[in-house]
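Once you scroll down, you'll see the structures, which are given as structure tokens.
Just so you know, all these numbers are worked out from the coordinates, no wet-lab data involved. From a predicted model like this one, the values you see are computed outputs, not experimental measurements. Cβ atoms are built from the backbone, for glycine too; each structure is taken alone.
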Structure P
């Protein structure tokens, strides 16, 4: 089931991206343009969540399949290095909300400062150059405005969604007793909001408590703790 869900997410992301780049008209007065930006942002978030499940071996029982799906998903997201993400994410699980946690900011709890610090851990100059080359090549066939609005912008917006619901909100200070031993909170509210906001990733305490539960089953863990 994990592989099927991963492939569905990837192909829906790809299909909607191609449709938006080729067929959606760029017009500031068109409500549908903003709808497509929002949908593509959500699908970009799904790409990263898929790669995240691959890091935990949840897409397939075969490590090679997890690596392949994770590599494809992170490359599609923003030419990210899956091996680098893999190492840093497992450090995050080993030291959540602590000094050695690469996702935790020890110098400031300011949202913007932490977000920028978070991105610096994963973005490289090689990645930026690669994306710039791809962008300029795609301009040969695709309108520049469509590329910016449906390819570039949604990937950036998705970093805010992932950071807020998956790092900042669950792990920010102060750390209370109820957050131990993972220094993590869980999202409140109905399951539909948890799914809409970040693919149940706001159930972050549950994820740290059971990292081998796929994202699409986290709501079941939440039910058990209520």
Structure Q
């Protein structure tokens, strides 16, 4: 896994580098201020972020929205419990110093977020009616495909109101697929956009990737169950 470490203390930085060098399949990029972190998140792909809550005079409270959709952890000498009330709170808050066990625990927390789409809820609400279930599956397929095709152009043209409408329409569909983390993420995106909080590039990428993940599951379900659109 690859993570971004946001820290300005030299000793903490050296400790992180040493710890990661001893861990298998772990990569880390390190930056010492929030502005650099924002640029790096836009340019590269990370599985999660670890951040101190204050860098010099800059507070994490002014930066958190840059992590929308990206799992993150707070690591500090005295973690601010108020950050648990953010629209997207940290997965966990840890006291310094960072340790190898802390990093491994973070990785496990992030892996646990990986969605496992299923149609158990859809099967329940259709009462076992295969025709109704089939119709629902093809509706989901159409809406997911439309969403992932429209969002990139809407982002490019900065059509925020249209993006809000697309996101709002799709939120509940993730519940049907039991993709609860995606459901929460789309909810947060809608609230941010309605509050005029600009989305970071990663958030836009995740909107599309979550739709693709759901659509891939639907296509596989259609193929394995030999469903046909009536």
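The figures follow:
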read-out: Per distance in nm of label points 7 Å out along Cα→Cβ at positions 108 and 212, the highest-valued of structures P, Q; value: P
read-out: Which of P, Q leads on FRET efficiency 1/(1 + (r/R0)^6) of positions 4 and 124 (r between Cβ atoms, R0 = 30 Å, to 0.05), largest value; value: P
read-out: Computed 1.5 for distance in nm of label points 7 Å out along Cα→Cβ at positions 28 and 60 - originating structure among P, Q; value: Q
read-out: Label whose coordinates, when P(r) over Cα pairs in 5 Å bins from 0, in percent is calculated, return 1, 7, 13, 18, 20, 17, 12, 7, 4, 1, 0, 0 (choices P, Q); value: P
